[in-house]
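Below you'll find the structures, each written out as structure tokens.
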Structure P
């Protein structure tokens with residue numbers, strides 16, 4: 001089923017039920033669909049045809065959803081762009097995908113207009129205001145004039161619905177092409193993953209320009225015939241107040257958001273909230289216990305997904321949960337529909353035994369169709385008919401999968417493999433630490449040394465010796481970082497992951513504390529004992 005048919009099937013069942021809430025406004029399923037149809041007709045008037053790409057550079061807003069579904073309903077392809085992008089980053093995506101138009105708002109208007117001057121493909125920029133004084137289209141005015149009835153446009157399940165660009169940590173961003181069917185099937189799978197029902201009110205705190213909010217929150221709510229509560233952006237200090245005010249019963253998060261909420265002052269927590277389920281990944285032990293014990297959320301689900309393939313695996317909501325695990329392969333509510341298949345393989349793509357670390361490869365009906373205009377990269381990651389994630393993982397005897405590290409982030413030291421993630425988890429567990437990043441740096445002897453970049457909580461001071469002692473008590477000696485560097489922030493990718501490739505560009509001793517002398521001293525003292 002394509003997105004148009006799927007949305008209209010839900011409207012037919014619950015026309016008067018509230019689907020979308022944004023601040024003090026709300027739309028029923030019927031009202032939402034009418035506005036989407038107006039958007040679709042406006043795109044047709046602007047000359048957008050089936051298969052054309054239109055970029056969305058919008059914060060979380062109803063306009064984002066109207067534009068997304070409007071494009072898909074008339075056969076257009078949505079290309080979301082991070083609102084924090086500057087002109088060069090935005091121009092690259094616009095030119096690479098050959099976008100015909102870009103939709104912006106006041107916050108992103110300067111970037112969009114600058115891109116328009118430099119782009120060879122862009123025909124127009126549309127802004128959300130009633131009267132345009134710039135070289136752009138006043139989109140609200142155009143929508144207001146458009147019909148809420150939409151003509152029939154042939155759509156197929158395998159038509160491309162979106163191109164979502166990766167963070168580009170290993171090179172230029174790549175555009176993952178997702179089909180209409182992928183969106184529908186992933187939304188349906190979320191009803192199993194999160195136990196979503198028509199009674200739920202799912203609060204969307206993650207940006208809509210990322211796959212997580214699109215596939216999990218919006219499509220999951222639509223599949224469950226539930227309601228969506230959209231907030232403009234995530235503010236930790238306002239989160240619990242918003243959740244209580246709007247009666248949210250579920251929300252999805254990424255690892256950084258979980259750590260931020262767990263570290264916020266206790267007085268911000270609203271004990272009268274209605275949240276019963278939250279989905280995140282990764283969910284370390286301290287965050288899991290903060291959510292279940294301090295925040296009284298009954299079901300905290302740790303899972304794993306990718307821009308190229310959302311909804312890969314998760315811990316079951318009502319079954320056995322293994323804290324720290326990615327969980328079991330995702331399932332569709334219809335058992336006749338084959339869903340996620342996962343394997344752990346070596347560098348020759350041979351299956352590895354239980355407990356052995358190797359690369360995770362997978363197959364899924366919600367896997368991207370390929371990278372846009374990049375058949376070489378598509379062929380490389382899809383060799384043998386399996387998508388190669390680039391993540392080192394292992395599977396236990398119970399069938400649960402565990403993430404170890406990105407293959408390129410594994411540190412090789414003294415003949416041993418070290419997971420940077422494992423060392424980061426130990427450092428992050430220190431009560432004075434806000435976040436950290438651990439990378440490999442060249443060793444003067446051979447292989448790698450371990451360097452840790454540490455960000456302390458506001459107002460805290462942590463002597464480096466105390467940090468090393470903390471690690472020594474919790475890690476094997478060869479995993480203890482030799483180099484420590486304290487800094488106020490860590491560089492982030494557009495998807496708010498730590499940009500380790502930038503940290504790796506620093507030398508081993510650049511701005512660092514070489515703790516080798518202290519480490520040798522404490523190890524020598526241990527031997528004497």
Structure Q
């Protein structure tokens with residue numbers, strides 16, 4: 001396993017190419033054996049079908065590994081066999097047999113040439129260039145990111161620090177430029193938020209950032225926060241390399257949204273691709289290309305295993321060969337489409353089939369693409385990326401709330417049910433929390449629905465930043481949220497939710513010519529004290545109702 005990790009993509013492909021070369025003697029032996037069977041019995045459909053598939057495989061695999069002459073000979077033989085398959089009842093015509101003998105002889109000679117050259121160590125394979133591929137990395141956790149805040153007004157930076165800490169950011173406050181300069185050089189932050197004007201000069205802030213960028217060997221994200229909103233101030237910020245610009249008083253929601261993008265690098269999780277091909281070396285070859293682009297792959301060599309792998313692996317896309325034993329790619333795709341859970345999963349055929357009519361027929365079952373072997377690596381990556389991203393977007397729309405990005409009501413309920421089943425098996429604990437923003441109707445009536453949306457978004461951000469990645473956070477509807485906290489007892493859950501409540505109250509929102517704050521109430525119920533999903537939800541809902549009746553802005557345990 002360690003040796004596998006150390007190999008580069010080109011080294012892995014060279015190794016797969018070597019495996020293909022080692023297998024060539026057995027492959028050509030099988031071709032000649034099947035051909036002998038067919039000449040002895042023109043009606044041997046098993047021999048005809050298997051010979052066609054074997055030659056087709058040699059064509060695609062040979063070309064994929066750079067053996068174009070071998071691929072050409074196999075292509076000629078396949079074309080003749082395809083004609084025979086179209087009219088398998090007729091006698092074997094003598095000229096057809098002579099042509100097949102000729103093409104298969106060429107094929108055998110090409111194999112011998114490849115083996116002799118390989119034995120002499122003269123084979124070389126052009127290294128693939130993966131430098132232009134855009135890799136996909138797992139989503140990073142924003143919590144605990146270090147921010148430096150600098151303003152000559154201590155009150156401004158202290159207030160900003162308090163609010164940003166509610167979203168899980170670590171903040172260090174500065175009021176003097178020289179101290180900020182030393183700290184950035186000694187302990188680099190994840191982002192810098194600062195004013196433009198300081199006692200040292202009108203553009204002292206942008207001047208310092210400009211000099212820091214020249215001295216540092218990385219691009220430090222800088223957000224400027226200023227009372228100035230004129231062209232000169234904004235231009236100086238841009239020329240200094242400022243990433244974003246906010247006028248005082250800053251909208252904390254917009255500021256945090258910008259910080260999330262800059263510091264969390266919220267890139268998607270790697271795409272998951274299932275590669276279905278009965279040729280292990282070819283499946284591995286295409287897997288290497290996709291892995292080098294940052295994707296996670298799984299190979300299915302046996303078509304009969306695909307349903308189990310789909311259930312376990314949960315791919316974003318299926319990359320499938322056309323010709324395989326037991327069933328064709330077309331039949332396998334039809335079977336997948338008949339499982340409602342996988343009816344929308346993207347399928348791309350990857351085959352050496354060049355007949356446009358056959359390609360079109362194969363795609364009629366709803367496949368998203370057809371690529372011909374040998375495939376250009378960059379084109380394969382692009383084709384998979386585009387279709388997998390579309391699949392992810394569709395899935396997200398079905399399970400996520402459009403405003404907050406949290407799980408919607410239906411999905412939260414399903415995840416709660418699954419978590420309860422897991423907790424029951426493990427004998428651990430689980431707490432279910434219902435949260436409701438207090439007097440939310442008054443917020444909408446007084447400040448408008450867009451401001452109300454900002455309050456909802458802020459609470460969603462606080463929850464996402466402060467809770468564990470394993471915790472389930474859902475928007476239950478309107479101003480109501482739900483949390484599923486696994487492996488957490490009532491005492492710990494109460495302490496955690498209370499901390500969230502206190503921090504949420506510290507946030508300031510901008511209304512019509514005024515600022516205001518909001519609170520929330522929460523009800524908590526624990527499993528297995530409440531043994532069913534209905535009882536657990538009802539108990540937490542009743543606890544939330546009590547919290548509202550007892551004065552709001554509090555957490556009540558069922």
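Where a number appears in this text, it was derived from the coordinates with a stated rule and is not lab data. None of the values given here were measured: they were computed from a predicted structure. Cβ atoms are built from the backbone, for glycine too; each structure is taken alone.
List of remarks:
- Value 9.0, calculated as mean projected area of the Cα convex hull in nm², for residues 314-425 alone, assigned to which of P, Q: P
- Looking at FRET efficiency 1/(1 + (r/R0)^6) of positions 10 and 114 (r between Cβ atoms, R0 = 30 Å, to 0.05) over structures P, Q, structure Q comes out largest.
- Each of P, Q could give mean count of other Cβ atoms within 10 Å over residues 226-233, but the derived value 14.0 comes from Q.
- Structures compared: P, Q; top value of FRET efficiency 1/(1 + (r/R0)^6) of positions 58 and 290 (r between Cβ atoms, R0 = 25 Å, to 0.05), i.e. the largest, recorded for Q.
- For Cα extents along the principal axes in Å computed as 95, 61, 41, the structure of P, Q it came from: Q
- A value of -8500 for helix-only ellipticity at 222 nm (-39500 (n - 2.57) for each DSSP H run of 4 or more, over all residues; to 500), calculated from one of P, Q, originates in structure P.
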